[in-house]
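Below you'll find a set of structures to go through.
What follows draws every value from the coordinates through simple rules; no lab data is involved. Just so it is clear, the model here is predicted, and its values are computed rather than measured. Cβ atoms are built from the backbone, for glycine too; each structure is taken alone.
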Structure P
Amino acid sequence: MGQRMTHFGVGPKIMAPAIAYDIVAGIATHIWPDVFLIRSISYSIMVSAGIVLLVFGIPMWAIAVWTIMRAFSRGELVTSGVYGLVRHPIYSAWIVFIFPGIALLCQSWPMLLASLVAYIVFKLLIKREERYLEEKFGQVYLDYRSRVNEIIPIPRFYRR
């Protein structure tokens, strides 16, 4: 097997630019609220939506981290639970739920773009993790990859 991978995978390389962007966007929103605050949607709707996203995203992230830490140390491929919803639930939690939830709570439209930043970096770097998993688990991983979405959690009955 040619590649080595830690339990962090490419996560730090994906999250660092997205978090840095989100911090800068948050600061800009705070300094120039007239430019960057979302005012076209009521505050209560945005806060409610942000809370709902975080209520899904934070537990998804925590469960995925706990699950992968245990499985990685045992050399196991996880394909059930949150890993049955998406192949990369740690990244998915941030990109789909946590970054947008925080942006809505802050009423910041630039902060909404943190998900886009994270997704672009994810797409650029995830191939390394996927190659590692394919080398380590072979056809089992390829079968899993063919039946479970990469990052957007879509229940099975919606997939073709």
Structure Q
Amino acid sequence: MISSNRGILRVVLDTDVVVAAFRSDRGASRQLLLSALDGKFEALISVPLMVEYEAVLTRPEHLNASGLSADEVNAILDAYAKVATPVRLRFLWRPRLKVPADEMVLETAVNGAADWLVTFNERHLAAAAREFGVRVSRPRDLWTEIRRRDEKE
């Protein structure tokens, strides 16, 4: 497991990262999803975020791109839910972001005391996340950090 100053690294994956992981077997997004499933870091998830994962990933265009059925997507999401740490959204920090749909991602990270929020949408999330001490990065940045830490061990 990859650790931070507080212990194991706590990470929220934005929906766009999970979609990229399903749509392509190449790249950092897929590696992060596999690393989460392997317990290399503590994946954080809230009910609204998991519902969004399912709703987005079972859209016809994403099923076609991934080559998976809705049942297969749900089986992978079930496995993710089993290894992820549930985050109860005790406080809603709205409005913080220009895109209301991104609020639940930020709220999951803040309420879960995440170290990293991984997204392709850094522009909208970074400033607000920094206010709470959460690092926002693209998938490749966290994947590089995980590989670097693995090499040290």
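Can you say which of P, Q returns 17.2, 54 when Rg and Dmax of the Cα atoms in Å is computed?
On the way: P: 17.2, 54; Q: 14.6, 42.
Attributed to the structure labelled P.
Hey, FRET efficiency 1/(1 + (r/R0)^6) of positions 76 and 108 (r between Cβ atoms, R0 = 25 Å, to 0.05) derived from one of P, Q reads 0.05; which structure?
Values: P: 0.05; Q: 0.85.
The structure behind it is P.
Thinking of P, Q, which structure, once helix-only ellipticity at 222 nm (-39500 (n - 2.57) for each DSSP H run of 4 or more, over all residues; to 500) is computed, gives back -22500?
Comparing all candidates, it corresponds to P.
One of P, Q was used to compute relative contact order in percent (Cα under 8 Å, 6 or more apart), and the result was 28. Which label is that?
Working: P: 35; Q: 28.
For relative contact order in percent (Cα under 8 Å, 6 or more apart), the value 28 is produced by structure Q.
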